[in-house]
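The next part holds the structures, each set out as structure tokens.
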Structure 1
Amino acid sequence: MGSPVDPFELVGGFVLSLVIGLAGYRRGALKGSGVVGAVVTGTLIFGLGGWEWGALLIAFFISSSALSFYHAKDKEGLAEKFAKGHRRDLSQALANGGAAAALAVLSRLFPLVEGGGEGVWFAACAGAMAAVNADTWATELGVLSSHPPRLITTGRQVEVGSSGGVTWLGTAASLGGAAFIGLLGGLGVLILGQGWAAAGVLLLAAVAGGLAGSLFDSFLGATVQAIYWCEACQKETERELHRCGARTSLLRGWPWLGNDLVNFFASVLGASVAAGIGWTLR
């Protein structure tokens, strides 16, 4: 059980992820702790999964970072609602890439080589990365919608930036973010010589997993994610300490379930859906 690990691949993954992390830090996309998270997840994903796994991580990081700066001035007023800014820290890096990193480890411990199942681990990775990418695209573009968001559970109109609020623009962006990862993963499958059928399965798995994970993220945000109330500003927020400096009080949800954990759980669901499709259609 298990497949050998090439130390040179791990070293290569470490060096590449360090370079990318430092570049992200200089561009204002990562905090110092975020660089550490990027190096940890990147080393495991590149070093154990391979270049095709790492390409999905890079695609997520570049596209999501670019979108966070898109119409940045129009989004400034929403910063008080979100738990953190566009500069990702350690917990955000682990939330976004942790599931894929864990899958890379599992793929070496329990390689699926019988019955054509070797691509299932990669499909799961694509689903995990598609979920976080879809959610990020939905957030960054959905808040720019000309139509107010509605709560995913009840359809009630809510303020822009509210957890669990969805718009048609955000949903379309979510689908686009998942498809972007799926197309890149499918290209990787073709380059590896696994054929068009395998590439099509990967694309379908990633899109389905990514969209499911993004919608699950919104569902958790509308139901059990910890949401706080700033009495001084009379506003809802994901922050325990509001930007105004006032201590907030829990308004609804589970106090231990913050936005980072919601993102992680969404990526796990995305990976599970994608793996199920990959295994069924392998």
Structure 2
Amino acid sequence: MVYRIGIVGSDNSHAITFSQIANGIDRENYVPGFKATHIFGFDEKRNREVAEKGGIENIVSDVNEMIGKIDIAFVVFRHGGLHLEYAKPFIESGTPVFVDKPLAATVADAKKIIQLAKERQTLLMSFSTLRFTDTVQELKGILKNEEPVFLSVLGPGDLESEYGGLIFYGIHCAEIFNEVAGTGVKEVHAVAKGKSIVATLVHEKLIGTIKISPEIPYVFSVEGLTKKTHFSTKVDSKDCYKKGMIKIKEMLDRKQWILSEGEMLEPVAVIKAIEESVRESSKKPISASQS
């Protein structure tokens, strides 16, 4: 079976990436069983560009035109604040939905998307493709088989991003943390110096940190410590989109959710908690002076 994909949100570079993989234009990362057939976006010129580069035959002016003509919607707007509105008609029609990171720009919207999908018994998946990289999966295996002590994730992100703030890129770090440690973050404490943020996460299994800044090179890295092993490396993302497409196909083939409600929701909650903690910490500093 070939699953027809409708891309919703032409502004994102991922619209081209996913369609090229689906339509075999990106031969190295090609995943059989897909065909990107429709595209929707706000800018006509950009829509035509994505359609041409991705081999997409149909440009629509209303997402409802896709319903009944596609087998899954990829909602990929850069701003997560648009995801609930544009995922909703597909979920309500029973059309499976993949929501690119972030699931939403707020915890409230993320909960609404998940709840609606549960009520309508619609297949739903949302993730950062970095979850499925070899690096992240290797560290996940180590922490699963050995008693974990510490986990740290570092990457780019900007509290002032026009695409919803820290959630736009910081979500990658939170999703990596979630994939490795699993759900279970109980508390978040964050501080900022300039545009750079360090957050301490108290997880039920370990203590960890997430470090995010717009002033670092474009690189993600992870460090994990167990009582036996120290693991530290950059995240190699070379085939992450292919791995993500394979996971989406698995959902469609098996007709069941691959990530749990908690796995999709907690990363959004963590980033929003980091934002809130940064604002609060500026009001309640604790002196470290020894004088």
Structure 3
Amino acid sequence: MSKSKERIRDSQLRYKQGLGQNFIYDDDLLSAIAEASGVTEEDDVVEIGPGSGTLTKHLCRRAHAVMSVELDERLIPILRVSMEHEENFTLVEGDALSMNYGELTRALRHPYSVVANIPYYITTPLIMRLLEEKDSLHRIAVMVQKEVADKILSSPGDEGWGMLAVKCQYYCEPFLAMDVPASCFTPVPKVDSAFVVMPVRRERAVRVQSEEDFFRIAQAAFALRRKTMTNGLCAALHLERDAAVSLMEQAGLDTKVRGEKLTLEELGRLADAWTQRKAEENA
């Protein structure tokens, strides 16, 4: 039994289902996850959800500095004992969803990396929150439910292709680093997991005139998944059908194509057409 697992047992700490606590204690697997994260001695890391510190130790051995953010106050004393000999480690107690990352990372090297084994119920909100910090990030490496990993990595026309995939792929270049079966966790969850690494793009996946318009058009694409993009534009932008058809044609798109089948590049063309149309109307 690992020392971390012994400390959890000896403290009589009960895993909180409400916080989605599922820990990994296999040292070989933890080493592989740390390596797959891509973290090197040049990196400063924000780790979200260190738990008992099992992955944290491996990150400390690889990174220049590691700052871990833990929400569960019961784990703070366990982490302090577990990590007391790691000189490049800092512990912060708090909620990663509501953190001011500018203040939190003021002392870290930028761009920094985020590594997280996070509760699955906050996966999408947390990824979206981290993407707001994209200009300060080097990469995001997260353990997520396998179903969420499939969505992040999906392609146009896939069932999982939606706003999560669009935002992740627009700002990052995500790839599957490894699958992690449910049996690797304690307690054992009901679903398998996957470790996804998302290096942040220095340039966006497509160039658009307005990111706000781009994401509004993308939202319209998925709001009526089984309808045509033309219908989606009518509903989302409150356009008459003739105006929506004209916009599709201006972007060089089939007026009968479903929004869920559009690529980032096609969504970008349509967004630019909408941006231009608004500018003309306001001229």
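So if we calculate distance in nm of label points 7 Å out along Cα→Cβ at positions 195 and 235 for every structure here (1, 2, 3), which label has the highest result?
Evaluating distance in nm of label points 7 Å out along Cα→Cβ at positions 195 and 235 on every structure, the highest lands on 1.
Could I ask something else about it? Taking distance in nm of label points 7 Å out along Cα→Cβ at positions 27 and 203 for each of 1, 2, 3, which is largest?
Going through 1, 2, 3 one by one, distance in nm of label points 7 Å out along Cα→Cβ at positions 27 and 203 peaks for structure 3.
Work out which structure the value 0.10 belongs to, where FRET efficiency 1/(1 + (r/R0)^6) of positions 67 and 211 (r between Cβ atoms, R0 = 30 Å, to 0.05) was derived from one of 1, 2, 3.
Label of the source structure: 2.
1, 2, 3: which one has mean count of other Cβ atoms within 10 Å over residues 99-106, as calculated, at 23.0?
1
Ranked on Kirkwood radius over Cα pairs in Å, which label among 1, 2, 3 comes first with the largest value?
3
Taking 1.7 as the value of distance in nm of label points 7 Å out along Cα→Cβ at positions 163 and 219 derived from one of the structures shown (1, 2, 3), identify that structure.
1
We did not get these values from a lab; they are worked out from the coordinates using the rules stated. Given the structure is predicted, the values throughout are model-derived calculations rather than measurements. Cβ atoms are built from the backbone, for glycine too; each structure is taken alone.
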